[in-house]
1. Figure out for me which of the structures 1, 2 the number 17 belongs to, where relative contact order in percent (Cα under 8 Å, 6 or more apart) was derived from the coordinates.
2. Ranked by FRET efficiency 1/(1 + (r/R0)^6) of positions 41 and 601 (r between Cβ atoms, R0 = 35 Å, to 0.05), which of 1, 2 sits at the highest value?
3. Starting from the value -17000: which structure in 1, 2 was helix-only ellipticity at 222 nm (-39500 (n - 2.57) for each DSSP H run of 4 or more, over all residues; to 500) calculated from?
4. Given a computed value of 90, 68, 51 for Cα extents along the principal axes in Å, which structure among 1, 2 does it belong to?
5. Can you tell which of 1, 2 yields 33.2, 97 when Rg and Dmax of the Cα atoms in Å, for residues 281-544 alone is derived from it?
6. Where is FRET efficiency 1/(1 + (r/R0)^6) of positions 513 and 665 (r between Cβ atoms, R0 = 41 Å, to 0.05) largest, in which of 1, 2?
7. Looking at mean count of other Cβ atoms within 10 Å over residues 89-96, point out which structure of 1, 2 has the largest value.
Structure 1
Amino acid sequence: MFFKIFKNDLRKKKTTNIVLLVFIALASMLAAGSMNLMFTTTTALDYFFEAAKISDAGFTISYPKETEAAMTDKIQRWAEDSPIITDYQNARVISLKPEELIFTGDASEKEVSSSTMLYLQTIPEDMNLVFDEQDARFTLSPGEIAIPVYLKSQCELELGDTVKVRIGKTEKDFRITAFTKDAAWGASMVGVKRLMVSDSDFELLRQYTEDSGQMQGSLLSVQTTPGTRDTDLFTSYSDAGLPDVGNLTKELVRVAYMAVDGVVAAFLFLVCIFLTAISFLILRFTIVSAVEDDYREIGVMKALGFKNRQIRRLYLSKYIILSATAGLTGFLLSIPFARYMSRSISESLIIPQNGSGIIMAALGAALVIGITLLFCLLCLRRIARISPIDAIRQGSTGERFKPVGRSVLYRRKKMPPVVFMAVNDLLSRFKSYTVLAITFMLCIAVMIIPLNLRHFITGTEMMTYLGMSGGDFYVAGSNTYMDTEDIESMRQSMETELRKDIPGLELQSEYISSVKISTDDEKTKETVSETMMAWPLDQYSYTKGTAPKLDNEVALTESIAERYGKTVGNTIRITTDGQAEKDFIITGLYNSGMNLGNVLRLGTGNTLRQGYNVNFVGKLPAGDHETMVNTLKENHKELKVMTPADYSAQYSGGFADQLNTIVLIVLMIIALIVFLITALFIRLRILEQKQSIAIMRSSGFRVSQIKAGLALQIFLVLTASAIVGSILSGVFGEPMMNGLFSLFGVGGHISFNGNFFEIYILCPLSLLVVVMTAVFTGCGKIKQIHIWDITGE
């Protein structure tokens, strides 16, 4: 009997059941996919780190050729004598500028981002190992080179392509025979990338660097004893008198990976929560509608002696079957979905071949099914409040103590009757539109938040987040260490050339230097980055205090201040360029995502001898800036002139690509949700008001007028929901995203200042098109309602 009732219900409420099935399936797919992706990311990192024998910390060191022997001996003595170091590897490397790696063939127009630091070395054997795309170790013959998979995707390279390496005035051709997965320096958010060549080629290229007078370098990797803090290692390194360098710890590498893949997975999970909430709204809506439609049947069953739990069990059985079917469908769809979303993970990491990710996906789908059924039980409690008499009267006692509407037609003579009736019905029965309004509101918020985040990541706001200078255009400089005098000379030369086309433009340099900071008792020392900003420091924002002005003043990031227990007005010891350390007064605190917050700003009176990651920031005179930048690009092709968006794209790495994919998926899902819920609502609304529509048709109203009335009601609900959803996304969007990034160790402050027209005008209009399409699609049943359907009115 049950299956007969279930079959009749499916046939009778086909549209409602299909919509519910789709929603639960979508929620299950996103829950299962995001949990699979998050679990795969975290477990793959641990597995990959173990397979690659990743070091606890890595240091990049540069030195002149004549001091190589002394520096090597100094490093060896420190690593072997230090009680906290258990193993080390000092790999000689050759530093390359991005423009010194030249692509040929189809990739000839591609170039490495100016923010990327390239190092050539031989294949490591003991620590920080690299693997090919098949997760296997490999060898290289003379004339062959292995390129990181990150550069493969960024520059569209293929196996067998030829690349040129230029050192000084000498060039050498290499054939790409492998793309490498590099645990230590392979994350898209890490600016260092390693290229592998054979031993004989490396020695030949080193000879070229010696002939050209280029600085030598090495990547020092160390393993430490269990429990050793990073600050203890940095203090030991500093006490050994080794040079100020850039450093990268295992935990920072983990954050760099999780900042992209982990945030993507967590963001998908947030979308899943929104979608599940919408599913519950629709579930409640359909359950209530089903109970109201079945009032008479419920009354008959109660009159025959059926108990409340028996009737609830009958309804619950239907939703168990629907939820299980939708959950299984969502689980199966989540497997290719998670595989698609994790393609960047599988390209850069070694993923363990086990079924843990599938198990987590199954748990995610089961969680959605369980919560759905629990929600069904809560909604079905209303059956206990229905008496046989109420059920026979369709839930109404026949009494009404207040008017249906608050206005009357004769007082609105200038308003068309259809418009009046639509607005009056909406205002008097707004409770029945609540589910639709909340659904629209959530959908608008879920659309706006990722769009704002995408605009932030790919726009100029990313520069502010990284603590860098904003400008009208940028010119790529050098990623290698340069004397600050040479940087200034380069700036003046570029500015002079560019002013030949646009008099009045201004060009300033921006670069990073290394300084040492220590606690007052000097028990803790570490090297952090000092950013030499392009514009006066008082033009930048500070969360507390003011910009440093004097020689003995400094501004710290919030993360450094918290780590050292400092605030505005305190002092901190800093050593610059090997000079004697001195106390600096902290005048301000600020947020920055650069180097994961390990940066500071010294007062303008401080001059450093060397800098790296050199770029130039320009300001243009009043006029058409887009035309001016295009003129500079056309007339100075030897310089890499970039728009703010181009410059920002260098630092967003693979995150921007992943985010674009998420935005596209979210928009498609929302469009489907809105279409289905609107079509379902219109269908149920027409069934509910069948007698009223029959009266309207018999009174002379045309079908088109009735459709217009329903469309107007939905339009008003959507407009109000769009306004509220936009406000909610603005209020909660930024804190939500900042909390999400902080969860994975990424500092800084995200602010949403997206394109107003695109986000707040174009998106709601696009949603309106989808909604109106659903409205007029669902209004087809109106033609089938005739005057004899007035029965019961």
Structure 2
Amino acid sequence: MGLSLGLSALSALFFSLMAAEPLTPAPFTRVKLDAGFWAGWISINRTEVLPHCFDQCEKMGKIDNFLKAAGRLKGGHEGAPWEDSDVYKVLEGAAYSLAFERDSAIEKIADDLIEKIAAAQRPDGYLHTHFQLRGIEKRWTDDSAHETYCAGHLIEAGIAYFQATGKRRLLDVAIRFADHIDSVFGPGKLVDVPQHEEIELALVKLWRLTKEDRYLKLAQFFVEERGRMDTRRTGPDGKPRSWGETCQDHKPVREQSEIVGHAVRAMYLFSGVADLAAITGDAGYCDALERIWTNTTQRKMYITGGLGSTARHEGFTDGYDLPNESAYCETCAAIALVFMNHRMGLLTGESRFADIVERAMYNGALSGVSLDGRHFFYVNPLASAGQHHRAPWHGCACCPTNIVRFLPAIAGYAYAHRGRDVFINQFMPGRATISDGENELSLQMATKYPWDGDIRLTINPKGAEDWTLRLRIPGWLRPSDSDDLYTPVQPINSQQPTATLKINGQDTPLAMDHGYACIARKWKPGDTVELSLPMPIVRMKAHPNVKADVGRVALQRGPIVYCAEGIDHGGDVRQLALPADAPLNAEWRPDLLNGVMTIVGIAQARTESGAATVPFQAVPYYAWDNREQGPMAVWLPESIELAQAVPPPTIASESAVTTSFQTRDSLLAVKDRIEPKSSNDHSIPRMTWWDHRGTHEWIQYTFKEAQKVRAVEVYWFDDTGTGQCRAPKSWRILYLDNGEWKEVVKPSSYDAFLNQYNRTVFKPVMTDALRLDVELQPGFSGGILEWRVE
């Protein structure tokens, strides 16, 4: 169950592993998945996520930017400077989808889009529609526009489309842009590094495809120059320009020991470093990677594989600072964690990296997309009072467009090999063909993973018969280290379960090597291997230095992390406690959330008068917020004293709430009965009309049945000093009278004081609905933390 070995042993282990040749991943084109968990998601991606992303890119003007840059449309650039990257990522997703299942309609959309992109490219290879439309003379002067970041995604898309379809058009566009960048950056040229890493790993991919050394050297240049100021170009102040900790530019890569800054940028950077380490064997890279990996997974990673505890720079804070409700955990960061750990596994042949891949892909990454494939989380907190809800799209759309390329490429994480040593890293039903260049081994896997731990392999060699299979025994089945960030309290059955192995039906002892069960033998066609991985329900605890989780447990079964949702517990979860002796069982629910294994049992609920025994159900974390918006928690208190009694229902809490504007925040915040500490309280949910400013707005309660009301209390949200929301210019109370909105009679006042409830008493009225009619201050938006009705 452990996530690492003791720190003192890690470095020595790492270097011993580096003595061996790095692994070669089985390409996604040689792994074909059968019906099962991931094939279902790939189908949703093809039929829902991909068309939705194409459509949104069209609606948001991202595609028109290329036509404008090509001179085929008039107008200026639309959106953020890095909008091009979203289009490239969607094309990469289309490529992986076509490799999984050829679809002429998708291919035609992609081919047409590629022609638009190619038409926008300048004769010198440059391609970045923001600068092409807003001033080509400014190119390579403002890296906040992320030119190299966009180029990296273009390169990845071009390679993927070529590998999936054999078509070179997009690849040739990418190569021309890469050649242009190589002519601009490097020793004796422009010396600078990207603010947002990405191009480093992309250039390594391009080198692997083309074997053109200049791409590898350029990737090394960008990595080596990070954190070095002696040769860096100067900024407007005449001093060497540094992007600082946020961009991992505070010190040279070889000297870095702590993961800092923007989480996605950091993972992309160290993915590229891992690629370079595998190619060069550079000990300085390897040592830095080990330090960074240990600091990430043992100090700053959430149990879901989420990264980033603050929205301030979308990234890391201090070790063990892992708050739950305010966790940032950007979807892109969990995906990037998969990228880095996949490469670390290829570099070393060590299973602990595949464990992290599994943790992130089943939990923190997959939660980023809804079951219908058309709604997305940007942030993935581990607790919510109901303010979090997936959106159809985001102003910064990096997460949806990362999901669309991540899901269809998932099979590429399953297998790798070193000669005729075959590493089985992830368990997915389907077929794979492994080649050492002269011989082939075909593998057929049957499994219901992640819901069931029984895995059956059928082996068919072609050519040489002597192959070694290395089957990963997941970290959640291996003994943990006391220093691990997350450890089991104990298995539910009080016994540490163990994996079992059969070859051709005969029990076989496990011969373990670096987390893999190894089978070296001569194989005959039709030989079978059966691996059984027991999946008890496990109560997990966090390291005691994680203050947010002291006295709390999380539930895990196999690779799946679970959570409790308010919809299953009377509308809230803060009242729940899960005592150490609470009975829990796994229950398959084919009718729930597209079919999931739930955890059911008995919990305690804190009440105003004490505690009550209540039914309990936990669902996979990735599937939360797919029924109705509401509270959620991954970490549950064991003691009833840590739970919070839910206040009795009120007129407001039982009402439906609507507003004049589809807020990005939480409508439910106004009636969640969570007391604000101040008008600028960011620790609790809020409702705002952002980003409407100076406008006329309203918010409304519709009662279950007509109510006689006489007063309201409003706690206004005002984030002066940090944001653009203010208490309103004016407001009034309206009630619904036979379909007509009327102002209440004799209101006592319409105050907008901060840091307190503003109470207004009026002549009692019987009505079905009540509305606050609000005039926002000029130039500012506004919001409400709590709205009570009497």
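1. This figure was derived from 1.
2. 2
3. 1
4. Working through the options, I get structure 2.
5. Among 1, 2, the structure yielding 33.2, 97 for Rg and Dmax of the Cα atoms in Å, for residues 281-544 alone is 1.
6. 1
7. 2
Readers should treat all values here as calculations from the given coordinates under stated rules, not as data from a laboratory. Bear in mind that the values here come from a model prediction, so they are computed numbers and not experimental data. Cβ atoms are built from the backbone, for glycine too; each structure is taken alone.
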